[in-house]
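What follows is calculated from the coordinates using simple rules that are stated; it is not laboratory data. This one's a predicted model, so the numbers in the text were calculated from it and none came from an experiment. Cβ atoms are built from the backbone, for glycine too; each structure is taken alone.
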Structure P
Amino acid sequence: MSIHLYYIQYYGLKNDLSRRLSKFPTILDLEEGQSEEVKNFLPFLLNEMEYDKEVLNEKLDVFTFNQIIGYIETSVNMGLLNIKLLSR
């Protein structure tokens, strides 16, 4: 079982991400990748979020569901803290 399916489902990311990406007016070229590469990657990203509902009941391979949620929430909180410190 892939871990990312749990948090995609838990946070309801698929529909929100798909909606936001379809309305994104411009994708800028960055050092990490050109806008055309990003546009070509998006269908693969959205396809990766397709899964059968019974997959959600499979056992996780590495971490428990609660560990994953805790990791995501801690990462977000640490990111916000660092942004606040940098914006001073």
Structure Q
Amino acid sequence: MTSRTASVLGEVLQERERQQAKWGEQDHDPAVWLMILGEEVGEVNNAALEHLMGNLPDLSAYREELIQVAAVVVQAVENLDKRAEGERD
């Protein structure tokens, strides 16, 4: 793993922890996770478009939104695994 990868994954972990503190433990159906993810991806699209249109001077908002998307994906996978473990009990 490169140091850049480790750094990005560290940021994803921090965002995952921030989301946990804000929203608490989330236990959603996969369809709800997809809606949450879709909303986050929409924010990534918006940041990229705003930059392209000259309304944002750099891609920092785009990057920030990508980190949020990654954190949501991590939480969705964690929840899926938790549900699968519960089904085996």
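Given a value of 8.0 for mean count of other Cβ atoms within 10 Å over residues 25-32, calculated from one of P, Q, which structure does it belong to? The value was obtained from structure P.
Taking relative contact order in percent (Cα under 8 Å, 6 or more apart) as the criterion, the top structure among P, Q is P, with the largest value.
When helix-only ellipticity at 222 nm (-39500 (n - 2.57) for each DSSP H run of 4 or more, over all residues; to 500) is computed for each of P, Q, the one that comes out at -20000 is P. When Cα Rg over 2.2 N^0.38 Å, for residues 17-56 alone is computed across structures P, Q, the figure 1.43 traces back to P.
Consider the structures P, Q: one of them gives 16.0, 47 for Rg and Dmax of the Cα atoms in Å as calculated from the coordinates. Say which. Before the final figure, lay out the partial values.
On the way: P: 16.0, 47; Q: 15.1, 54.
Corresponding structure: P.
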